[in-house]
Structure 1
Amino acid sequence: MERFINELRAENAALNKKAAQLRAESKGDEAVFCTVRANVYDICATVCGVQAKRGNIDGFAAMLTRFEGEWGAALEAAKKQNDAKKICVEETKLEALADVRARFRAARAE
């Protein structure tokens, strides 16, 4: 799991660097979405690290499911309110989470 956590941290760092570059280029909207993705990787790396220290990797899998449910509900609420920005943010979070899930499955298969 250590390699998996390091991958998430590296992805977080790369996205934060890209967000800073986009802000410097006056591309604020694109920077926001990079930052949102970076935050998902950071949250997941942190939660996985805690669960790994506890010897409870299944707890991390449960947290991924919880995040998906909460962020999915937030997306549905944003759609009901016709809030385009919030819709984009929640979709971005769910896309990043799907990537984390795929990486997690691969790490567990090793």
Structure 2
Amino acid sequence: MIHSIPEVDVQAVAKLREEDGDFLLLDVREESEFAMASINGSLLLPMSQFRLRFAELEPHRDRLIVVHCHHGVRSMQVAEALCEQGFSNVQSMKGGIDEWSLHIDSSVPRY
């Protein structure tokens, strides 16, 4: 079953963070990418490990989960997988960490 995953722009995510919104920022890039550039407060769970580790997200089932990656492709795939597992409040961050670096925090390196 295909779910329609809402996309959220980086400005909306930045606003959520400023307002101390109760949400999980889930980074699904690989560890090497995370080591190069990351958004403070994000939780790393690489897409390549998702099937093995998705149970770690169970405590966050009732929270908003904003998934991000480099440009937005992997985050959409993981958001879809979360919906398939019954997570109902999932969004994909449009443009990923690259957009974040361009529009929100230029101290986050682009790669």
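Looking just at distance in nm of label points 7 Å out along Cα→Cβ at positions 7 and 55, which of the labels 1, 2 belongs to the structure with the highest value? That would be structure 2. Given that helix-only ellipticity at 222 nm (-39500 (n - 2.57) for each DSSP H run of 4 or more, over all residues; to 500), derived from a single structure, equals -9500, which label among 1, 2 identifies that structure? Clearly, the read-out refers to 2. Look at relative contact order in percent (Cα under 8 Å, 6 or more apart) for each of 1, 2: the largest one is in 2. A value of 1.16 for Cα Rg over 2.2 N^0.38 Å, for residues 23-62 alone, calculated from one of 1, 2, originates in structure 2. One of 1, 2 was used to calculate log10 I(q)/I(0) by the Debye sum over Cα atoms at q = 0.12, 0.15, 0.23 Å⁻¹, giving -0.35, -0.56, -1.37; which? Attributed to the structure labelled 2.
A short reminder: the numbers here are calculations on the coordinates, not readings from a lab. For clarity, every value in this text was computed on a predicted model and none was experimentally measured. Cβ atoms are built from the backbone, for glycine too; each structure is taken alone.
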